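Trainee: So, here come the structures, one by one.
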Structure 1
Amino acid sequence: MPATTSVEIGIRELRATMSEVLNDTAVRGRITYVTSHGRRVAALVPVPEAEAIEARRQAESAES
């Protein structure tokens, strides 16, 4: 389920809308970048994408 869009959201707005943001991530595959003072500090990504990143990192570290 590839993300069709990505959005940015400030930490304050995220606190107020967390359930909707998580639903968009899980159901729609949306990536949400969390910002603090306009700077990206984190990202909410669908679990399959996060697991793929983690597996790739583990494979890369095993090669080293």
Structure 2
Amino acid sequence: MRVEVERAKCVASGQCAMTAPAVFDQSEDDGTVVVLDPAPPREAHGQARQAAAMCPGSAITVRGDE
């Protein structure tokens, strides 16, 4: 799995960081998404996919399974 974000689309809601805290955080400057692990371990895949689905700005893209 590969996680990618478009920070320009991020609305800084923090849903990703709350849903998948091992994968995402928020910038202290403006609250936008920060990817902590662009290739998360398998046990975090479900949370990463859920975070992408919940993102109000559609800023998160998840590709592949590994």
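Nothing in this text is a laboratory measurement; each read-out follows from the coordinates by a stated rule. Just so it is clear, the model here is predicted, and its values are computed rather than measured. Cβ atoms are built from the backbone, for glycine too; each structure is taken alone.
Trainee: Of the structures 1, 2, report the one carrying the highest value of mean count of other Cβ atoms within 10 Å over residues 13-20. Present the calculation step by step, with values, prior to reporting the outcome.
Mentor: Numbers: 1: 11.8; 2: 19.2.
Max of mean count of other Cβ atoms within 10 Å over residues 13-20: 2.
Trainee: Suppose helix-only ellipticity at 222 nm (-39500 (n - 2.57) for each DSSP H run of 4 or more, over all residues; to 500) works out to -18500; of 1, 2, which structure was it derived from?
Mentor: On the way: 1: -18500; 2: -6000.
Corresponding structure: 1.
Trainee: I have 0.92 for Rg/Rh (Cα atoms, Kirkwood Rh), calculated from one of the structures 1, 2. Which structure is it? If you can, show how the numbers build up before the last one.
Mentor: Values: 1: 1.07; 2: 0.92.
Computed on structure 2.
Trainee: To continue, here is another question. To which of 1, 2 does the computed value 46 (relative contact order in percent (Cα under 8 Å, 6 or more apart)) belong?
Mentor: Numbers: 1: 30; 2: 46.
Label of the originating structure: 2.
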